[in-house]
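These are the structures in question, set out in turn.
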Structure I
């Protein structure tokens, strides 16, 4: 067995800027788009974002800001 260092969520997110992500909020709304930036509170700035609810696209936005305390989870492109 090889030893690997534990993954830190914030570091992993910061290294994943400019990748496509799916962000699920606590109210079950999802945003799909490119993550442009993330801060230490896990607030996100996304571009080409689409808002989805129940698997259906509700709206298409150029740019959105998602507040970190509303986020349930984030899926990064290479993990989809």
Structure II
């Protein structure tokens, strides 16, 4: 399972940071950061989700008010949002 974070879309509400510790507040930029991620495209960051963090990662995606976070299964099917 992997997570994709569109940092450009992020509005800095930081709701994701309360759900999964991989999301960190970056108050200087007014955006969240996804720790351990790689930039796949301009301002789009991806990383694998550890098996024990799948629930938290999905919750982070669900609470994002601007749908900047997507979760994909191992087959590449988008699960959330």
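Each value in this text was obtained by applying a stated rule to the coordinates, not by laboratory testing. Please read these numbers as outputs of a predicted model, since none were measured by experiment. Cβ atoms are built from the backbone, for glycine too; each structure is taken alone.
From which structure (I, II) was Rg and Dmax of the Cα atoms in Å calculated, if the value obtained is 11.2, 36? All intermediate terms of the calculation are to be shown ahead of the outcome.
Numbers: I: 13.2, 47; II: 11.2, 36.
Answer for the origin of the read-out: II.
For which of I, II does mean count of other Cβ atoms within 10 Å over residues 9-16, calculated from the coordinates, equal 13.0?
Derived from the structure labelled I.
Consider the structures I, II: one of them gives -5000 for helix-only ellipticity at 222 nm (-39500 (n - 2.57) for each DSSP H run of 4 or more, over all residues; to 500) as calculated from the coordinates. Say which.
Numbers: I: -2000; II: -5000.
Checking each candidate, the match is II.
The value 28 for relative contact order in percent (Cα under 8 Å, 6 or more apart) was derived from one model only; which of I, II is it?
Working: I: 28; II: 39.
Of the structures listed, the value fits I.
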